[in-house]
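Novice: Structures are listed in the sections that come next.
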Structure P
Amino acid sequence: MQTAWDAVLDPPSTVKQPHDIPTDFLNHFFFESRTEFWRYSTSFTGLPTAAGVIDAPFTGIFNPNGIPYQQAFQPDASRVYSFLDWGTRGWLSDRVNTHFSFSYRQDLTTVQPGAPAENLIETFPRNRSLQLLNASVEIGGRPTDGVWAGTSLELGRQYVYGAELAAIDGASFSVDRRRFALTVFGGRRFSLFADPEQRALGGANLVFKLGRNAGIEYDTLWYIKGTNRVVYRQRLGGKWLLNSSLRAVGGSPVDFSAQAIYSSASGRTTARLSFFQKLTDKDFSYDYTIAARDRDPHNLATALYFGPITPYSQFVIDARRSISPMLRLGGALWIRRLNDSKDQGAFNTSFQDYRANAQLFPARKLETFFEYHRHDSDRLSPVNPTGFDDISHSGETSVKDLTGDIRRAFGEGKVGLSGGAYYRRIDLQDRFFIINGMHQSGWLAGGWWRIDPRTRAYADYNLDNDFFVFRPDLKNSRMLRLGVTWKY
């Protein structure tokens, strides 16, 4: 590959000989791994579930206390997770980089259907998932390569960001020039959870550089329906960055956004103001791949459908201020309004969301964080539903959270400990109940140890008191996570 690429890019008189090629593999190799053990534990109240299921053996005889199904009361489960990321930078040739990543998940104990610890992993054969996430080779041009300078070609399994996130087994070619930058990509769509019938996927990202402080970007993706996005960016002085975008799907405009980001010269104050308008509901309902037909025999159940994303307007302001070296304050406000209140659904409402937090450093290597969060949903009255199964007006009407955590480092940053707690109050409604002031709480603790410059071990433990209205059979749930990371 190297000889062929040099023959294309270099004049014959300058082709490097093999003895000039760096062969010290370890100096060009990188590797990172993360391995975790997860342990789930659940305590039960002895009450039936919300659906009337009870912890009793099935005898074939009617049980007046409820529906016997002991699998739903499995108390414990264990899993293991591992992630590997590796590749080379400039090995054998300064033109060539490689990148590979792989993940592995496996149940260590049998998880029964309906158990609290049941997860996506149980949908895979043998409750095990092996996923090749990246496997690509990138070939780049040198600054002395004339017309090929500033270009790169990536082949293999990769992700390309643009109008949508494209996951492909294919190729992407990029050109970076003084006035513009272009990436063109195409190949076979790969999926880690399905076998889509429609595989061909392609697109392009084009940026025009309008001087030092402005630019226009055009992104397109071709898959079943075409997605197109135009973005304009403008920097004003050294403190303001403005951007605006328009997105269309299948020829219909669907999203418009505008955003302003401010950062003071000292860096002590930052703020973000944004406006978003959902123009139509003609897009993909959360995921552009939803229109693909799935041929995987393991995915027999129809996907959960939340309904279209109906038009709405949204305004956001988010600000941070460093008061002193010991204190930082922040806050955010989100306001969303449906264009038509009749479009309200269980997962689609107007709302107001408030957040205020403080980060305090009372002593050296000691950090504390406190936050208050409130989310109010503007739901219509649940009385007189249009049908027996109508849940469009059901759901939470108010959620209030108070959280706090503390972190402390020891031994020149070699060891760290953390702990925290939260308290939540929830108001909700449906056609049968209006419930106010239900509470939930929990706490967590963790620590990490930097064994050497390459190795780090960590542990996390948390406990949640379950929300009684949803699952009265659960008393609390606990999770222990043990892990180690290693880098080369």
Structure Q
Amino acid sequence: MTKFLWGVYPYICFTLFFVVPIVRMLVHPYSWTTRASGLFGSRLLGYASQLFHWGLLVVLIGHVAGWVGGLLGLPGWVNFFYWSALTGGFAALAGSVAALLRRFAVPEVRAMSQSDDYLVHLFLIAILGIALYQVTVDGIFGLAYTAAPWFASVWTLSPQPELMASASLLTKLHVFLALTFFAYFPFTKLVHFWALPINYFVRPYQVMRTMRYTLQRKREYALRSDQSYLFYAIALSVLIAVGISLLPGKPMLAGLEASKTTPQSGIEAQTGYPLYVSQCARCHGIDGTGDGPGAGSPRFASPPRNLVAGQYRFVSTDNGVASDADIYRTILKGLPSAGMPGFAALSPQQLGSLVSVLDHFWSDRSQPGQAIAVAARPPPSDETQSTGRQLFADACAMCHGETGHGDGDLAAGILDSAGNMVPPANLAEGRLKTGRDPEQIYLRIAAGIPDGQSGSLMPAFSYFSGDEIWAVVDFLESEMLPPGGSVASTQTAR
């Protein structure tokens, strides 16, 4: 489905967007009309039209800036996209809602309206509403870094759908609806967008247009008819899109070149630092310091890691220093309850190139210790569960609480290396950042969780035997963790 949605569907939509207007112009030139209804409810229409048209223009300019900024890794351009799309989006949303209400409220306008008059506004309200909700409520920002390279890959005829796989569900819905709207656009009265005269801003105050040039069968390119306006508008749009997609100067990190991989499809996959920018910079920042534009989202259980400091918490080594295998797994699987998506759609070569980038960021990295071996798991039984229950009460309840809700006596005093309070995981609600994989639970008990202000957030219970650790896992799975998998949460939980 990912390959179809982000590798095939865009071409269907853009083909309709550019081809259907040409067909309509040649076959049904009289259908090029806005079906104006300005004689009725004109006062409300005036406000709605101004907000709608100027808002959409600002949104369009902002998206172009975000496309360039995301493609080249330019934070200033992405910030401009944020503010322009935010202000323009609210204006366009208000104008669209007002225009839609006018169609319902004014009887004459309602009688003149056709289905596309309503559908167009419903599309725009949904597209704008989702984006504005994400920015203002979820605090999700910086996805231009992700969408821009994917969008450019579409225009260079080398689609990389895997670049969109890590986007949030609402972001995917926003883009999907926008693509669908592009496909529907030329079948509506909005097709008049292509006939807007290019010399509009320098024309006389009053212009008398004649059907002599509009309906002529021969081609003309002197900007006298809708045909020539259509030709130049479509040609210019395609040239701009392809030109931006071919922009030189892909973001590169000094001393780190992008590796090259060629999948069986023959399309060169994005790797290395450019891949980092497209997939990770929205949260971890261009320089890996954890200050990406979306870092402050309330959807995250804890701030994104400072990759320069190497503050990795989910390790499998005996000295608490993350290995490349630990980093690889975290990128691959993500931390679902923390808000970090998994990147399973990326190839092993792409994931390996991201590990190389993170290794480059990590200054003064210590040598990882020996990997902790996961002992063979004994068959669960009433005895192992009883042993695990006792071990949990003796060693874990002081932080996680007797019922596993993260409310133990010592829970309030756990601070990370930056001084932020980090409550213990709420086991009773299944909020485990590394998921419910039994081996990962085993490793969290055996290796602990580093990055605490006093040494660790959770001590390593290395003095437990393998059978004892498995007994705790048996107890958690049978009596503590809820059935059906882990539960995503916006609450802080280490």
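Bear in mind that the values in this text are calculations on the coordinates, not laboratory data. Bear in mind the structure is a predicted one, so any value in this text is a computation, not a measurement.
Novice: Please compute volume of the Cα convex hull per residue in Å³ for structures P, Q and give me the label with the greatest value.
Specialist: Structure P comes out on top.
Novice: Given a value of -500 for helix-only ellipticity at 222 nm (-39500 (n - 2.57) for each DSSP H run of 4 or more, over all residues; to 500), calculated from one of P, Q, which structure does it belong to? Write out the running numbers ahead of the final one.
Specialist: Values: P: -500; Q: -15500.
So the calculation was done on P.
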